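Enquirer: Scrolling down, you'll hit the structures one after another.
Each value in this text was obtained by applying a stated rule to the coordinates, not by laboratory testing. What you are looking at is a predicted structure, and each value in this text was computed from that prediction instead of being measured. Cβ atoms are built from the backbone, for glycine too; each structure is taken alone.
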Structure 1
Amino acid sequence: MLFDRSLIRSRRKRCAAYYLHDPFVHHEAEARLMDRIMCINKHFERVVVIGATSTEWRNLPNIGTCIFADLVAERLPQDSSLRLLCDEEWLPFAPHSLDAIISILTLHHLNDCVGALIQMRHALIPDGLMSCVTYGARSLHEVRSALTHAEMQRTGGITPRISPFMEVRDAGALLQRTGYALPVIDSDLLNITYPSLHALLHELRQSGEQNALIERSKSFTAPQLFMDASQYYHEHFSDAEHRLHATIELLFMNGWNPHHTQQQPSRRGSGTQSLRTLLEE
């Protein structure tokens, strides 16, 4: 158990108004995932979108009925009648009932990501699609570095302050482990600038993305630590205009419920030319 799910639920509820209107990163991630879904030459009649801020999903030409789901009711789009309150770790869908499941920046706060992906696959029809976007390992590495340096200097140790995020290679292994066929992983980097570390941390709080680790420090953090972290941040990650750079890595993961009509690797030993011959040419 890594994350305090009750804390995550309460934070998402408190920040619902900001989440639906202002979070640049979430809107950007959702738009980029939407573009990827539009490029798939296949029609998905019954689709569940978890963590959406926009009902534009209903207007995609290859999506039929679209159900919006979230952990808290306040974050569900209010202009849709097809809304579902559910926990991503306990999905309520019947086996083989959906053509596609789409998840937008929700996997990084799951205690059982493997179990959630398996549940998604079981809910998909054969040749159904699971598509998601989550945070990659390079996200907020500047914040992690600044807080670690400041805490080491003041206390001689560190406490977990940034959630662990997924590496690209781990994402591919995760899809294979959970039984998905034809896994595809790619990533985009966002470079966002802020006037101060305080502004960056304020945006994380407003979007409900602050530290939710069970092993986080429960005691009050001295303001001096953040002042030291801010100074380190300005010295190492600022530009000529003294704005602080923050990196967000978005991992996009596609996997399909296996079906006999999908592309299959050729039988071992069925090749008619040797690799050496091809390389010599």
Structure 2
Amino acid sequence: MGVPVRVWPRAPLMKNIQIISDKNSRSLKIKKSLLNILKRTKVIKSNRIIVIGGDGFMLQTLKKNNKTRRLFYGVNSGNYGFLMNKFSKKNFVKNFTKSKTVSISPLEMTVKNNSNNTKKYLAINEVSILRQSRQAASLSINYGSKQIIKELVSDGVLVSTPAGSTAYNLSVHGPILSLNSKKLSISPISPFRPRRWKGKIVSDRSKIVIRNLNPKKRPISAVADNVEVRNAKNIVIKTNQKIKFNLLYDQNRSLQKKIKLEQLRRETS
């Protein structure tokens, strides 16, 4: 009678984890490495989606899956990768299993164009209102029943979330917001009138209304992250508190730490 051979069950990790990858060569190379790692690990972590790509690909993936309650772990194959984690073959399993969750709510942009057609999109980083021609934009900005500015003549204006405050918002010298600040930043882009207006920080419970004061002569576009609506006439922006995107970050590189690092860089520059 032969000695019985014990057969170890195949690790069920792959059944519980979905991998969504960008199509570029660097992303596909990381995906291949991850598949090999996950096949031989016995650590079970369910309800997770691994996203391989850059920040833009993560934003696109989150919005496509806005109704899911799953957790998203980003692996950076792009440039900066602010929303992502650095990939390490050696430490991936440890980083992945010990990662911490950060929940963020997106902005909801509702745009009415010159033909009175209405479109609605989500923005995780920011909503950008941009001039559409050589003419500067002429805008009024309100939040709630209060008027922020009667007329802003500029290249445009940004409304940014804390998660997006270190992206385009930082490039136009907007403030960096702490992740738990419960605030939104309204920042002008190259303001001409009033030239010294630096913008405003408001509650993330605010409903911000931006109107084009001269849509025929000074057309504008409204952009939710990277989705553009041209010939915008009236834009309403508010935080959609019903949607929560749950992002996973390595313990030593959390989103809060990345934002604090950018704040320190600004203070010392």
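Enquirer: Could you figure out which one of 1, 2 the value -5500 for helix-only ellipticity at 222 nm (-39500 (n - 2.57) for each DSSP H run of 4 or more, over all residues; to 500) was computed from?
Expert: Answer for the origin of the read-out: 2.
Enquirer: Also: Thinking only about Rg/Rh (Cα atoms, Kirkwood Rh), which of 1, 2 has the largest value?
Expert: Largest calculated value belongs to 2.
Enquirer: Suppose distance in nm of label points 7 Å out along Cα→Cβ at positions 100 and 132 works out to 4.4; of 1, 2, which structure was it derived from?
Expert: The read-out was computed on structure 2.
Enquirer: Given a value of 5.0 for distance in nm of label points 7 Å out along Cα→Cβ at positions 124 and 220, point me to the structure among 1, 2 it was derived from.
Expert: Structure 1 accounts for this read-out.
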